[in-house]
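Once you scroll down, you'll see the structures, which are given as structure tokens.
Derivation of every value follows stated rules applied to the coordinates shown; laboratory data play no part. Given the structure is predicted, the values throughout are model-derived calculations rather than measurements. Cβ atoms are built from the backbone, for glycine too; each structure is taken alone.
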Structure I
Amino acid sequence: MLNRLKLTLISCSMMGLLFLPLQANALQHQAKALFGPLPAHMPGAEEDSAALVALGKTLYMDNRLSVNNTQSCNSCHDVSKAGPGVDNKQFSAGAKHGELGGRNAPTVWNAGFQLAQFWDGRAADLQAQAKGPILNPVEMAMPSEAAVVEKISAIDEYQVAFKKAFNKDNAISYDNLAYAIAAFERTLITKDRFDQYMLGDATALNKQEKAGLQAFINVGCTACHNGPTLGGKVYQKLGLVKPYANQADQGRFDLTQKTTDKMVFKVPMLRDVARTAPYFHDGSVKTLSDAVNQMASLQLGRDLDKKTTADIVAFLQSLTHNGSL
């Protein structure tokens, strides 16, 4: 009898060991199906030359694109030394009078994978987005496209760089400037442990991060946060189940004037989200834990316990960029 009991215990133990890898493997497959790793290149990058990208990076970092030479694209979307692609402020200050913008600056990392740019999607692509802040009176405040071209044309290094990037004389134009900045931004693709996990390395995530991934799926977060960037692919009403407290900014409604677009915003990407606080379009949420809890309540009608919240936050932290610029 004792020997039979020992054999039973050994068999159960071995079965447990056999089942564990299958369960882990199933979660990996589920994650890969729902999300998938980030592609190696952004759409349009196949035509970007090294000279074009180099020009775009120089322009992106250049304060001279602002009216008083105090602000660059990088001022609000910091990627220097692999920065988070944001300034970590609720609202960003403009160049002219330090006036604050009306929405939280979204990350520029992975931005070219999205369906559109800005919280309300008013720019179709990276090139269109790059044109906006330079002329925005609350941001970089240049008076006109012509003024930007005149200013850049007076800089010898840009005369040389534009000719090299576009392979022609007199290449400086506002469209080409924006196109070059977009080419640089197309290189900004994050690297993280979650991709390693989906590609087969079961040890890339720890036990809590895997529990958080499973909770993220089970709670229903993947209804909006799916695909390689975990978001950025659809528009959704903020306050789907319970109304969002701040109704001052009506999102896409201000752009389209459609009643159905009230409080509708582009779903933010969650890659590298742990580095981009504060959260939401109004920058009102300071911590990732609060963001997770509010989203569960507002969008899904779920009140999460502390363990589930902590697990989901741990998973989201595994999406942190671990590469360089």
Structure II
Amino acid sequence: MLILAKAAMAMMLGFTLAIVSGLVFIPLLKKLHFGQTVSREINKRHLKKEGTPTMGGIIFIVPVLLSLILLYLNKSIEISYNICILIFVFIAYAILGGIDDFLKVKYKNNAGLSLVTKFLIQTIIALIFFYFFMRGGGSSTIEFTALNLTLPLGWFFGIFILFLLVGTTNAVNITDGLDGLAGGLSAIAFLAYGIISWNCGWLEGYQEIAIFCFLIVGALLGFLVFNSHPAKVFMGDLGSLSLGGALATIAIITRHELSLAIIGGVFVIETLSSFIQVISIRKFNRKIFLKAPLHHHFEELKWVENDIVKLFYVVGLLLAMAAITYGVWL
């Protein structure tokens, strides 16, 4: 019951502070003219979203960090080695996304940082994480618990970590194309990893990692008050990259890396749809989807935006429940 009480407290704290942050930051973002530039290649219905404030990730990032400070000062949590690594990745990707968003706003286009620059910085963050993860006693193995199999990767584990971090951050970023879509799916994913983390009693700081997850869940629910259709603010790369980086980090630290493909299954599907579309056009000069990523395909089929988001929520929740059942119970 104490675990349940802590989880509820963390979500309530994150939600409350996110609501306050939204009321403070949205008017500020409007005043600074940090508006979204909408690509003309997207569905025409999106053109009315032109100028909606972006960089809204600050609405849930600040509450999470502030909550951790308050809980530490209240001696409700301890600062462990693993939570420090997690916070570093969370902040580092937030800074990267913030710079990208700022450049888009400044030059009023969706270019931002070049792909090479962004990938280079993401690689540096992943290498720093890999160094501290291994120094803290991390293992360079992958476990297939269903098969009772452990696969040693050696130095290749560093490449695997890079793939997870870069892949997950970009997957969340790609999914952030409809009001409330990435935020809601991320809340479901962090809820799943919060439950899984509570079951990792062998891990140093497992309770703090779980509380971090529940804080983000609450903060994202608060963010969705402003981001659900019609959105009053977008999370931007500031939010999507920080969420993706944190998700991948928690998966690696808790040694549930393979579960990420299930918990974040909708993110994976969205990314694959874009990849398949690009390959199909370049190699065969034809489209598989009416428009990619997948949520835009449904838009082209004249689906209502809210219906697409609800469908993806349901799929994400079902996948998360399946991962929880396997990761905690079976």
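A few comments on the model shown:
- Structures I, II, by relative contact order in percent (Cα under 8 Å, 6 or more apart): label with the highest value: II
- Here mean count of other Cβ atoms within 10 Å over residues 108-115 is compared for structures I, II. The highest value is that of I.
- Computed 29, 51, 16, 4, 1 for P(r) over Cα pairs in 20 Å bins from 0, in percent - originating structure among I, II: I
- Each of I, II could give semi-axes √(5λ) of the Cα gyration tensor in Å, for residues 124-163 alone, but the derived value 21, 11, 8 comes from II.
- If helix-only ellipticity at 222 nm (-39500 (n - 2.57) for each DSSP H run of 4 or more, over all residues; to 500) is computed and equals -13000, the structure in I, II: I
- Comparing distance in nm of label points 7 Å out along Cα→Cβ at positions 188 and 204 across structures I, II, the highest figure comes from II.
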